[in-house]
Structure P
Amino acid sequence: MSNYPKVAVVILNWNGKYFLEKFLPSVFNSTYPNIEFIIGDNGSTDDSISYVEENFPMFKIIKNTENLGFAGGYNEILKRVEADYYILLNSDVEVTEGWIEPVIQQMEADPLLVACQPKIQSYHNKGEFEHAGAAGGYIDYFGFPFCRGRILDKVEKDHGQYNDAREVFWATGAALFIKSNAWKETEGFDADFFAHFEEIDLCWRLKKMGYKVGYCPNSLVYHVGGGTLKTSNPQKTYLNFRNNLVMIQKNHSFMMAVWIIACRLWWDLFALIKFLFDGKTADAWAVSRGHQYFFKNFFKTARKRKKYSQKENKKGRYKKSIIWDYYVNKIHKFSQLHDNNFH
């Protein structure tokens, strides 16, 4: 690349001094020549911003007056950022040398490739893929997300088996590269999601416009994961079940959404019962609360569905059930899935 497009690395912070202390040095050492570093603060009450001001004065700070969540927080911050590319980077991510250049090069080579992610490995288990993104995101027939390198709770070790750049269905929000014009065209995240599934919803909307979402194996970052909400947190359970149903309603045709959601309510009932048997009553109640929100806001969500032309890009959609394959067919690695079962 002779002319380097401007890149803004935007880290959303909420009371995250611990992670900023730990990972900002790696971000600041990025070698990309045309770059701006931004901390978007989501109404923090700790001293994380004063820490940044004192130790990283080269980072621009943009403040929200309250915690608007991951989705709403980024929406407001990015209204005040001018760049060709946004990189939405979690505060609990350690980047490696030269992590930006290969992704931008891959995206510059294809005008339709508007969102992309690097390879995501676990910070605590380097050499192993990380749950939130791994080697690119996919979605099954019933709206369950999974990754190359991670199916449900089974995470693979990285042996170079997914070292090919390819188109995927969704890119992780932990390190999301997106062309700013595409972000503006889709109006960013759905702020009602607050957190969880907002990046999948965004990528789905991009693909409905005919755009591509990609994975770049030549860029590597390490993600702690669960930095804001722990995996066993009932609030996370609530957001996951709630937002997944909303996303399905928004992005499928009416009849397809009705069919899939009817099936999903049974899947979710099984999950609720399992939570009860495991003694996780708060998680079981969280599933119920997610359903209550979905039905209460059914018409509000319906108004968000936009009519797109017939150019939807379905690449990365799995035609079968990943849940069935996992539990019945005992498929725990992405490489065991047959290519002809993908769009």
Structure Q
Amino acid sequence: MDADEFTALTERHRRELRVHCYRMLGSFEEAEDVVQETFLRAWRNIDRFEGRSTPRAWLYKIATNACLDVLGSRSRRVLPHHRTGPSDPGVSLEPREDIPWLQPFPDRLWEPAAPAETEPDHEVVAGETIELAFLAALQHLPPRQRAALLLRDLLGWPAKQVAEQLGTGVASVNSALQRARATLREHLPARRLDWPSPTERERAVLRKYIDAMERADLTAVAELLAEDVRTTMPPWPMWFRGRDSVLAALAASWDTGSPDHVGRFLLRPIGANHQPAVASYVRRPGDDEFRAFAIGLLRIANDQVTEVHAIHEPRLFPAFGLPATWTDEFPEPLPSQPG
């Protein structure tokens, strides 16, 4: 097999391998790196591929092992509320770059896995699951349990094939799956299976949220927030629980006389983690440009915002098809659908 044939073989699987590695690692950047490492390992070992499995299965095995190598050298990725209790909105903390935070994933680079085989307890996960809450729940699983669950329940591979992929026995795989599914049930939010793709009602709430945030209208924001809303903004380690706490934090950041004044926000809807999401830009006092600030992932229920995770990752904006800065308004259309 020459280099061109190898590239044609591997590139057709890049999207799904990227999603698999993202689910394993909880990091878009690490997933990109591991997919590249997967292709390098495959090229170096192409002579050992004897066609005893499909190229896709062979690449998944290499990618899974590469992910396990990464996971063996670091702690699990988290959001601020996984580490400590809610914060006082009057207390500001410094960003923690030393903590491995969960990262968002662009829908435009996402390709759903094929539906998995139906079996008892399989309803714990859905074949298209990529929501941030599911990624957070996966982080509670030991790496090999995580791999077994993704290969078996999301990809729908038989237990025997999963065992071959992981170099273990079928009994071991079934035991790992039983423990993994039980752990997921403990950590997934209530009514997880009621989270389809964003609906028109959710998009309407999102539009109101964007308008209120851009106008810095606390009253309008308050009307949209659930009473027990939760907000986070990694890498800042604090997080807020409850409408009053969230509004107090926003009031401080919008107060032009406050040392915590952030500036004016510009938000636009995007596609991220297959849930309601926005890209936020901020124009700080004295600045003439809106600069990339955060990718915000929302959960909306009963026409109210129940969660906002504003993940401060400006370097990821290009992956979402977004520029680093804007001087005024966005051109249309913005990338918002898988592509």
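Readers should treat all values here as calculations from the given coordinates under stated rules, not as data from a laboratory. Note that the coordinates shown come from a computational prediction; the quantities given were computed from them, not determined experimentally. Cβ atoms are built from the backbone, for glycine too; each structure is taken alone.
Structure summary
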quantity: Computed 18.3 for mean projected area of the Cα convex hull in nm² - originating structure among P, Q; calculated: Q
quantity: Mean count of other Cβ atoms within 10 Å over residues 71-78 - highest-scoring structure of P, Q; calculated: P
quantity: Structure (P, Q) behind the derived value 11.0 of mean projected area of the Cα convex hull in nm², for residues 7-142 alone; calculated: Q
quantity: FRET efficiency 1/(1 + (r/R0)^6) of positions 39 and 215 (r between Cβ atoms, R0 = 25 Å, to 0.05) - structure with the largest value, from P, Q; calculated: P
quantity: For mean count of other Cβ atoms within 10 Å over residues 159-166 computed as 19.4, the structure of P, Q it came from; calculated: Q
quantity: Entry that produces 1.6 once distance in nm of label points 7 Å out along Cα→Cβ at positions 103 and 279 is calculated, selected from P, Q; calculated: Q
